[in-house]
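What follows is a group of structures, each given as structure tokens.
Every number in this text was worked out from the coordinates using simple rules, so none of it is lab data. Keep in mind that this is a model prediction, so the values were computed, not measured. Cβ atoms are built from the backbone, for glycine too; each structure is taken alone.
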Structure 1
Amino acid sequence: MLVTGGCGFIGANFVKYILEESDFTGNIINVDTLTYAGNPENLKSIAKTFSDRYFFIKADIYDKERMAKIFDEYEIDSICHFAAESHVDRSISSPDAFMKTNIMGTYNLLEVARNRLNRIILFHHVSTDEVYGSLGATGYFTETSFYRPNSPYAASKASSDHIVRSYFKTFNLPVTISNCSNNYGPYQYPEKLLPLIILNAIEGKPLPVYGDGKNVRDWLYVKDHCSAVWTIMKNFKPGETHNIGGNNEMQNIDIVKLICDIIDADDKFEKLPNSKSRRELITFVKDRPGHDQRYAIDSTKLKEDFGWTPKESLESGLRKTLRWYVNNSEWVNRTRTGEYQSWIKKQYGPQP
């Protein structure tokens, strides 16, 4: 199995899940170009424990010739495609990389797979609920919802979804697509909302919240996402799309308050001066352009087709995430300071 973007947040968790907990018996070929959010140290233990089944290659999915060589050298017969530029704020300030990787990179992979159609069992494309745009106060995204992307990131993922689907309809390439809600959990880059709030709250720093904080997201613990993707891949129906949600819909301001309360109530963390609550650290900042008001996923199809439901509630998932960041302070520090990027440069050359 080729896993693209396997050194990133969700990709690394997927590789760990597949090799440590699933019934998959083949080899994993992890291809990652190692942008700022890709870190091979995320899979250091996997590389050691599964040295006969796990192989890492620093390569860019935009390089079609390199991808073709990898497909042939390792006899790739299935693909789980995570590789993507994914941070909305960065897509607003620098959209070029999103168009290159998310659209053209996906196209290149599809072309390489199409030219080896006799060998390819499945091409699974991992996407986002952001392709559907923004919901009002009620309703849910389903697999038949219209696409209305509102950020360059969302538009690039919507484009890649359509291209993947077209390769099934036009070329009969066996594809599946999943659109997930907001992930959180171990190894998430600290620029994202939940790790940023967790780490700042622990340290007594300001907790930045966009606008009025009333934007609503459905939160999905990353391991639940990984189990859902593997469930889809094992039982796949070519050409089908499945939404993956955590059934944890909450306003941003409320999830920030929940994190504050969990940390305040834990004796392991220092109390703020004058017995202040960490809620007092919340700071509202200027909203970002095109900020979607509400996402909410309906995962009924995934449950009905394959019996999948998430295991973690929001509070149980947050507690596991909090413990991970506390127990992995070295990873946090190396990520925040960019120390791991210097190590990557020495090992693998400059990052893109």
Structure 2
Amino acid sequence: MDAIGRLGQGLGTLHLLSSAETRSISAENPTGERGGGAKEAPDAGSAASMLGAGWKVRPCITLEPATTTVLADIDGPGTIQHIWITVDSAAYRDTVLRCYWDAEELPSVEVPLGDFFCNGHGLRYNVRSLPVAVNPVGGFNCYWPMPFRKRARVTIENQHGEPVRGFFYQITYELGGVADRAAYFHAQWRRSLTSRAHPEHVILNGVIGQGQYVGTFLAWTQLSNGWWGEGEIKFFMDGDGAHPTICGTGTEDYFGGAWGFGSETFSTEFLGYPLYRKEPGEVPRHGLYRWHVMDPIRFKQDLAVTIQALGWWPNRKFEPLTDDIASVGYWYQAEPHAPFPEFPPVHDRWSR
């Protein structure tokens, strides 16, 4: 059984033997090769200089400004099973995580680092879910299975304008067969300022091919007073025109809450509202996630996903909102995928 099948089966398959081989890439073993870890020799200034090679000589790297660092370049077939990263929160919006599968030139994953792990707005907070967990203090974990048949390449681009020091990472994968029906993992980031004329944010548009949508993360900046989450999420698929096949009933409903969340945050295995922040002098900011692990949204030809920004006028009519919304849509699909929109420059990703 492949890695995606085991995710669904859970603990029930851990006792089964497999011919797959486990490897892990980190700063201590940048290629993941057998017997390739802990080879760095310390210099006189190293914390390990009194101990020698094999004693935590190179646990992290520095991302130089205006450079792209290859974190992993793996020959397949195989499946990335776990990604762990930690870095200063100043890098959350200014570094870009990208993943390329097989021989593709365009990325299948292109997301600011923090947003990929559900830490939006450039802020650090904990997330307790099954596919993504952020633990104290800023330990990013991703368990989305990422199969590849020929090659997997994971990169991080530093657009911060100065060196990003203390970048720690571990990418664990298995080398072994990939099921014929296994699709490729994708994630795309978008940001928009909704308008009163059209208070709608596009999470995904122009997805072509067969696949399944598996998750949503929103970093929502509220630019007006009052309730902000009355809008509906909509999934247009397989030739839908003006009307979607799947339509939600409200923002808090889609993320598993009700009645405006009762002003409480929460974080569970598949859905959560882990961030509500309103400090003096700030506008309110929200972070929300919804994983379609038990209920993937399957499409055969095409997919678009939108969410509305609605509140209430005093006369109890819906108020169109001008809000700042950033999102990550997560899905699996058969390659090739349609090109992503042009990625925004760093100044268009800064949080307000």
Among 1, 2, which structure scores highest (criterion: mean count of other Cβ atoms within 10 Å over residues 50-57): 1
Among 1, 2, structure where distance in nm of label points 7 Å out along Cα→Cβ at positions 210 and 226 as derived comes to 2.7: 1
Read-out P(r) over Cα pairs in 20 Å bins from 0, in percent, computed value 30, 60, 10, 0, structure in 1, 2: 1
At a computed -12000 (helix-only ellipticity at 222 nm (-39500 (n - 2.57) for each DSSP H run of 4 or more, over all residues; to 500)), which of 1, 2: 1
Cα extents along the principal axes in Å, for residues 18-121 alone from the coordinates reads 43, 41, 23; which among 1, 2: 2
